[in-house]
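Next up: the structures, one after another.
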Structure 1
Amino acid sequence: MIQIPNRGHRQLRKGRQSIHGAYYSVTFATHNRNPILITPGTPNIIFQCFDWLETDERLQWICVMVMPDHIHAIFQLGNKQTLSRLIQSLKRYTATQINAHLSRNGAFWQENYHEHGIRHDESLNKLVRYCYENPFREGLVAQPKDYPYWRCKFEME
């Protein structure tokens, strides 16, 4: 009899690899999909964290999209940490800073995250476009360029 593996975040981690210098697309969400990420000042905490991680050579970010209840980020993994340790560090730091900023406590991020290794430039371009258009698809703005909580190192449109 074939046994189907249990679904869940532990199953997502099986086979996950960290390849220094590789590009990754990562998505992670707030606890219970709480839409608090675009509260004034909160996106800046997230962007500053990505800038610091880049300065510390843990990653080189390509784009970061802060949606109300989740983040999409595309970056090249640096050589100082594994992908899982990098995300754990990023989530721990931003949770502490944002909770303090919003005068709240408790769980901030969902435990799991989704990651996709990017192997071709064509895929990288499609994923950056997907991030850029996400607020438009969600009905948050009339045009993607109108969304303020987005950073990209490439010119869009």
Structure 2
Amino acid sequence: MAVTQVPVTIKGAELLKEELQRLRGVDRPDVIQAIAEARAQGDLSENAEYEAAKDRQSFIEGRIAELEAKLSNLQIIDPATLNADGRVVFGATVRIEDLDSSEIKTYQIVGDDEADIKSGKISVSSPIARGLIGKSEGDVAEVNAPGGIKEYEVIEVLYI
């Protein structure tokens, strides 16, 4: 079975590593302590704190395993080193104009784990990103959005 590489920006990789360190160094020891304290209370069959701590431990261990797998398969992309001849690619920052509303938006195309629409980061697998990939300044991208086809003109492509 081929291992799929997960594209991520440098910042996204740092965030995943920080989360893994926090889970291993803070959250895991905290939940182990909570389980020990709940066990000390005696009868575990009706101990809600024990059950909650065990559930939390299961979640933490699952997330640690997920992060370790992702980190071992990362393809780290530095947008500043991209040379895509002005085309929209993973990691690029794109200024677009909604041709219906004339609203101008700026998005960076990032991996699924680092997507955050509030900070202008959209997932490479989102409809807008898929419509923009490969386009250059002046091109119009047709995006199949939930409300129907939307058209966006690419105003600027930056590799920052």
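For this structure, a couple of remarks:
- Read-out FRET efficiency 1/(1 + (r/R0)^6) of positions 27 and 99 (r between Cβ atoms, R0 = 25 Å, to 0.05), computed value 0.00, structure in 1, 2: 2
- Among candidates 1, 2, the computation of Kirkwood radius over Cα pairs in Å that gave 18.4 used structure 2.
- Relative contact order in percent (Cα under 8 Å, 6 or more apart) - highest-scoring structure of 1, 2: 1
- Comparing mean count of other Cβ atoms within 10 Å over residues 43-50 across structures 1, 2, the highest figure is found for 1.
None of the figures in this text is laboratory data; all of them are computed from the coordinates on show. Nothing here was measured: the structure is a model prediction, and the numbers come from that model. Cβ atoms are built from the backbone, for glycine too; each structure is taken alone.
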